[in-house]
Structure I
């Protein structure tokens, strides 16, 4: 985490905070909001992209409104001798899988996916269990989403 703060200052953080609220802002509008020049905004954003801080500019869809109403999680135990990272990468190749996390505890991986139907989710689970290195897959339906937030709380730089 400190690595990021080595090259980011408060202005970079303000740019990021503002873009997290609305990534559609033009550089001109962003400059106006922050009281800086458009060229400064452009330079700062280019630097943040180059350093890998900004990974992409995207939109957030309502999955139910686009016909993908079912969400599920799967806890995965990886077979002894298998590499959880490799298994997770193989699972992540399935289009319906949104997130794959390596975790500590009873299970090795936590997988989050979305599907158009319960039948499709069952097919996805079946595909997951066929992946080499998957010893056990315990699925659960997500009944309701209480909070989904991709915005990060950005702390001031450490000096």
Structure II
């Protein structure tokens, strides 16, 4: 990759983050999901987007529980990384970015399940590295938050962690 291509991709990535994360104008209202407890890394809006992503990535899972698991996992990361994930979720949710990149006029959380699946597929298969990386980050975050839940362990034939010794 030459310097010009690298600069072009970096500039495009910066513009995408600015459009999605910095622009508050939304064409349609987002679908809000109420958290079941206190949030540690996400805010209410990004929590709702994470729940919407989780509902499509793990259809058999509880999207709210998965979003809470993602919030907990993110709380252990550096504040800068948490901010980047919130920006990514904002970009994913943005109706403006959706209109420019995917032809979607509704925020991701308010879109139909079929439109959400199309958006996820476009991010997954995009020629833009930032979009593919963003899709993979959110997908892995949702899957990890799902499979860490003890209720999912029997489905994976995992008996759970061994008991800790009584004396160390």
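Each value in this text was obtained by applying a stated rule to the coordinates, not by laboratory testing. Everything numeric here is computed off the predicted structure, so don't read it as measured data. Cβ atoms are built from the backbone, for glycine too; each structure is taken alone.
Sorting I, II by distance in nm of label points 7 Å out along Cα→Cβ at positions 43 and 91 from high to low puts I first, with the largest value.
helix-only ellipticity at 222 nm (-39500 (n - 2.57) for each DSSP H run of 4 or more, over all residues; to 500) was computed and gave -11000; which structure, I, II, did it come from? Write out the running numbers ahead of the final one.
On the way: I: -11000; II: -18500.
The correct label is I.
Of structures I, II, which gives 0.25 when FRET efficiency 1/(1 + (r/R0)^6) of positions 35 and 75 (r between Cβ atoms, R0 = 41 Å, to 0.05) is computed from the coordinates? Only one of I, II returns 0.25 for FRET efficiency 1/(1 + (r/R0)^6) of positions 35 and 75 (r between Cβ atoms, R0 = 41 Å, to 0.05), namely I.
So Rg/Rh (Cα atoms, Kirkwood Rh), computed for just one structure, reads 1.03; which one of I, II is that? This value belongs to structure II. Between structures I, II, the calculation of distance in nm of label points 7 Å out along Cα→Cβ at positions 107 and 139 yields its largest number for II. Among candidates I, II, the computation of mean count of other Cβ atoms within 10 Å over residues 83-90 that gave 20.4 used structure II.
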